[in-house]
Each structure stands twice: as C-alpha cells, then as structure tokens.
Structure I
C-alpha cells in the first residue's frame with residue numbers, strides 16, 4: 001500500500017488540490033448566492049445603531065439619577 005502511494009503521490013497531490021479548489025469555489029459561489037441582501041443588511045445595521053443609541057440614553061439617564 002505504501003509503495004502504491006509513493007508511486008502515485010503526484011496524482012494524490014493533484015486530487016487534493018482539485019478538491020480544495022472546488023470546495024473554495026463552491027463556498028464562494030454559494031456564499032454570494034445565499035448571503036443576506038444588501039437592503040436587509042442595511043435595515044439590520046440601522047436597527048442595531050438605533051438600539052445602541054437607546055441603550056446609551058438609558059445609561060446616561062441611569063447615571064444622572066444615581067448622582068442625585
């Protein structure tokens with residue numbers, strides 16, 4: 001078995017390289033195809049920023065109340 005692998009190591013190397021390239025290509029293709037659309041992503045970012053501002057406001061009010 002080891003002798004067979006030693007004789008055909010180039011084919012194994014080529015096969016592994018092809019497998020890696022196919023995997024990367026497929027993941028790139030599917031990542032672009034199934035990723036979140038830009039409009040939805042923008043809505044989520046806006047909602048997250050708004051939530052952050054609300055939390056900052058609550059934190060500011062809490063600090064102001066604790067000083068009194």
Structure II
C-alpha cells in the first residue's frame with residue numbers, strides 16, 4: 001500500500017475525535033475498516049479517496065488469494 005497520512009488509532013481515540021472535532025476540511029475525521037480505525041482529519045478528499053481505494057484493493061487481493069485455484 002502506498003504511503004498515506006492516515007494514522008491508525010484505537011476505537012477509544014476514534015470515539016474521542018468524533019465527539020470533539022467540530023470541523024475538518026472534508027467533514028470526515030475518522031475512517032474504520034475491519035475493526036481498524038484511522039484519523040484522517042488532515043487529509044484532503046483526494047487523499048481519503050486514494051486511501052480507501054487502497055484498502056479496497058487489499059481486500060480484493062485477499063479475497064482473490066482465498067479463491068485462487070492451486071497450480
């Protein structure tokens with residue numbers, strides 16, 4: 001996965017950020033993916049989209065590996 005400014009945080013930290021953050025450039029402050037939480041307050045919309053696309057690609061690759069037929 002490419003480098004992203006998203007910082008992995010705990011659920012407790014995510015809850016605190018959600019409760020206390022009143023503004024961010026994109027309106028998105030926290031993302032969750034498979035029980036992992038990320039602070040994305042400093043990211044632009046394009047960076048968030050690239051980050052979520054990378055997370056989706058990882059999921060797709062993992063699913064493909066599970067269903068691949070052995071050689």
Structure III
C-alpha cells in the first residue's frame with residue numbers, strides 16, 4: 001500500500017480515493033493520531049486520510065509518522 005516517492009518519502013499507493021484501504025491501514029497503525037476536525041476528510045475517523053501525520057501530495061499523501069519528534 002506504500003510507494004517511495006521522488007523525495008524518498010512513504011506515499012500511499014491508493015491515491016486520494018481509497019477510503020477503505022486508508023481506514024484499514026490506520027486501524028493497524030500504532031502511530032495513528034486523529035487530526036484536528038477541520039482537517040478531517042474521511043467519514044471513518046480512523047483513516048490515514050484523517051491522520052495528523054498525513055501530508056497531502058499531488059497524487060495522494062505522505063505518511064510522516066516516522067518523522068515525528
């Protein structure tokens with residue numbers, strides 16, 4: 001479900017519309033943290049699309065959980 005993009009970052013291969021895939025991954029992710037309400041886009045609260053460590057890209061989003069301080 002992940003690709004390494006041109007910047008060397010982990011990018012979701014499901015794009016911006018794989019709602020079920022993003023929810024499935026988030027439910028297994030130990031780093032998942034729900035983002036602020038204004039940033040939530042998915043109906044399922046627990047979804048990579050709603051994660052505070054998600055950064056949107058042109059095609060999808062990068063998972064930045066490993067970049068946390």
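One of I, II, III was used to compute helix-only ellipticity at 222 nm (-39500 (n - 2.57) for each DSSP H run of 4 or more, over all residues; to 500), and the result was -15500. Which label is that? The structure behind it is II.
Could you figure out which one of I, II, III the value 17, 14, 11 for semi-axes √(5λ) of the Cα gyration tensor in Å was computed from? Going through each structure in turn, the value belongs to III. Which of I, II, III yields 15.8 for mean count of other Cβ atoms within 10 Å over residues 12-19, as computed? Traced to structure III.
Only the coordinates and a few stated rules stand behind these numbers; no lab work does. Keep in mind the model is a prediction, meaning the values are calculated, not measured. Cβ atoms are built from the backbone, for glycine too; each structure is taken alone.
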